[in-house]
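I've put the structures underneath this note.
Nothing in this text is a laboratory measurement; each read-out follows from the coordinates by a stated rule. All values reported here derive from a predicted model rather than from experimental measurement. Cβ atoms are built from the backbone, for glycine too; each structure is taken alone.
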Structure I
Amino acid sequence: MLPGDILLVTGENKLSSSLIKAQKILYSNASSSHVEFSLGDGIFIHSTNDKGVHLALLVDEDEACNQNWRVIRHKSITESCSDTERLQEAAMYFYAQDYNKAFMGSGNDNSSFCSELVAKAYARAGIEIIEAKSPSKVTPAHFDKEADNLEDWVDVTNEYKKILVSMKENDFLYRTAMSTMSAIMTRRKAHEPIRQKMIEIFENGSIENKELAKQMREMLSKRQLKYWYEKEDK
């Protein structure tokens with residue numbers, strides 16, 4: 001399970017069926033209604049209409065879609081590849097965005113639909129996929145085509161099915177890891193407005209406070225993980 005792997009899901013409900021049918025115009029063999037981005041260790045980040053961009057476990061997704069899924073991995077990604085960490089950070093950047101309801105629209109910086117999120121993560125990591133198509137124009141069908149052709153990707157579904165057995169046997173450990181990661185990222189987003197307000201107050205204060213504000217901004221700018229809602233500190 002490597003960061004950057006893509007889970008292609010065939011949903012069971014009527015909405016999923018309608019979405020798949022609508023995508024046939026883009027790719028006649030379209031079969032996926034949803035895609036998710038692996039962060040590693042069975043944890044995926046994805047965007048849904050009801051929750052926006054959030055985390056999910058493979059064991060839950062497996063049950064939700066009645067085992068109708070497959071996973072592909074970009075050929076540039078290997079166990080020892082430095083791109084995996086960059087891909088993980090790139091995807092986490094979009095955590096807690098709203099769901100972009102303008103499917104295949106012009107796109108924006110504050111929301112993403114499922115396949116748009118995956119495309120944005122790869123673009124942010126500097127890895128070209130889907131012929132460098134604009135993320136807001138990328139659909140699950142585009143990944144279906146990649147998964148069927150396997151020119152730039154490899155199918156690693158069997159690898160995930162084997163690991164899924166272990167995940168089910170150690171459900172508590174995997175679920176705790178995901179919950180902890182989600183809680184940390186959620187807390188950071190909640191605290192961000194408070195941090196910025198505090199810095200702004202210091203910046204309008206005494207010389208000593210202005211220097212403190214400068215130091216705080218410098219410290220924040222050096223954080224390795226970045227998020228879309230954070231002010232860019234130079």
Structure II
Amino acid sequence: FHDFLSVLLCGHKIQAKLSSNDKKLLPFLASYLCAVAPEFKPFITFTEDTLKNFDAVIATGSNNTATYFDHYFSKYPHIIRKNRNAVAIITGKETPKQMQSLADDVYRYFGLGCRNVSKIYIPQQYNLDHFFNGMYAWKQVINNHKYINNYDYNKAVYLMSDIKLFDNEFMLLKEDTGYSSPISVVFYERYKDINDVKAQLEDQKQNIQCIVSLEDVPFGVAQTPALSDYADGVDTIDFLIKL
């Protein structure tokens with residue numbers, strides 16, 4: 001939606017080919033916009049066909065598809081976005097309310113968004129009860145049949161592989177150095193020095209969409225970015241006005 005809005009605000013036309021999982025909301029919003037402001041109708045086109053007659057490209061995909069996009073659209077001005085995830089740094093000084101807000105960052109959209117927290121960093125002696133108590137606000141997520149299927153599957157795979165887990169009966173917490181956790185799973189790493197975590201995340205910033213902490217993005221607002229919170233840190237408006 002941010003790209004859609006940015007293109008229109010910059011006076012350009014949109015030719016959009018949507019992903020198979022994202023074919024409802026944006027066309028609905030576009031139809032509403034055209035109903036209240038008909039002058040936008042000639043500027044918006046959705047298509048299922050091969051994109052043609054365009055001057056610049058904004059595309060989002062997996063790391064594999066991004067490599068293809070980079071090659072295919074190499075002769076056009078472009079922004080190509082890859083997989084990214086959000087992480088949270090927990091210090092132990094967070095309030096119960098902040099932990100409940102963190103649950104929103106984890107569970108909104110079932111954790112499928114690039115701004116969903118998929119990994120947490122916790123102190124060596126951190127009591128995980130504080131974390132799980134906050135997550136309990138979203139316990140009803142287990143009633144979604146697709147979610148529970150993922151939960152059951154991931155739990156079975158990990159247990160069969162003799163991988164140690166923390167389990168609160170609707171979330172699995174797994175120690176892992178990766179960032180992109182499966183649905184129903186949150187990765188975690190323990191730390192001794194928070195500065196080491198900051199250095200690691202700076203080194204891996206190409207994989208991180210945002211950091212939720214007491215010092216960075218506040219708890220509970222990872223999925224409510226401002227218009228100035230550009231995806232991947234790339235200024236879309238600046239890109240568009242220079243075309």
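Brief remarks follow.
- If percent of Cα pairs over 16 Å apart, for residues 51-98 alone is computed and equals 59, the structure in I, II: I
- The greatest value of distance in nm of label points 7 Å out along Cα→Cβ at positions 35 and 155 among structures I, II is that of II.
- Which entry (I, II) yields the derived value -15000 for helix-only ellipticity at 222 nm (-39500 (n - 2.57) for each DSSP H run of 4 or more, over all residues; to 500): I
- For 50 (percent of Cα pairs over 25 Å apart, calculated) the corresponding structure among I, II: II
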